[in-house]
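Computed from the coordinates by the stated procedures, all read-outs in this text should not be read as laboratory data. This is a predicted model, so every value here is computed, not measured. Cβ atoms are built from the backbone, for glycine too; each structure is taken alone.
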Structure 1
């Protein structure tokens, strides 16, 4: 087990408007389950290939919270404790001090309010400062302009293109690789 990539269940990051903690099966809501069936929400993610019901969501959460391998964070509004999204750090590499990042903000009523950027910024800062990661990287569908905008705001750099990487709507689309380096770890 990679002890440096382990969090306890009482883990909490506080931002101005959100609380970020480990996401668990107890956090599954009807809104979450319904969102995982909507093309508008998962259509530009690999989650679109899965049939989502409570059982498969519980299994995903358990697999996404493997000690030393993957952490699934839930993002909750401070004002009412409403879950609005998930952030996942995974594919940790202890020697190279890097991890991969993915996110899904599924409450469409909260889109466009900056919650994704605020929460991701806090998780990235935690990963760099407390977990001592040197690098975080991610991929997104080239047609996902919302993800492109978030990564740009967070200071991620475009690192490359995987040409014709995803089959989407009867055509291939590129995958954009982005990364961010922890400037204090050099």
Structure 2
């Protein structure tokens, strides 16, 4: 074996492979987050100018552009948080990632329920969406509780998301009670 071939098959190659794997995993978590965002936004965009435009909204409802900006930041933070936990390979990682998966599924279900089902189900859809977002808040709390001990930064990255979910639940409650 030449000195040159030893250099390319030693620790440097392993580090590159590991770095490539880490980058690929991070991109995968970002794609997953943005896919959930895209799927949820389809129900929103399909109804934002319909029933929701004339719905009774909470006085504290922010302008429409705030939602897209906030969700972009939140989905990015969620992806980075899940990636940070995934990289740890601890005994607690599986439970943390399971909690993360559950909250992502609940997140995915909320927008089609709130926005998409209202034209057919009326206010029953808004109440069902409220149940979903309450379950989502609990699932995000569980995710945060699992993430924090594994990676403190990941736990902190989930805090704005939990705050936004609680805020969104207040908007959902108002809409359910006043429409």
_Origin of the value 18, where relative contact order in percent (Cα under 8 Å, 6 or more apart) was derived from one of 1, 2_ = 1
*asked:* With helix-only ellipticity at 222 nm (-39500 (n - 2.57) for each DSSP H run of 4 or more, over all residues; to 500) coming out at -28500, pick the structure among 1, 2 it was computed from.
replied: 2
_For FRET efficiency 1/(1 + (r/R0)^6) of positions 64 and 88 (r between Cβ atoms, R0 = 25 Å, to 0.05) computed as 0.10, the structure of 1, 2 it came from_ = 2
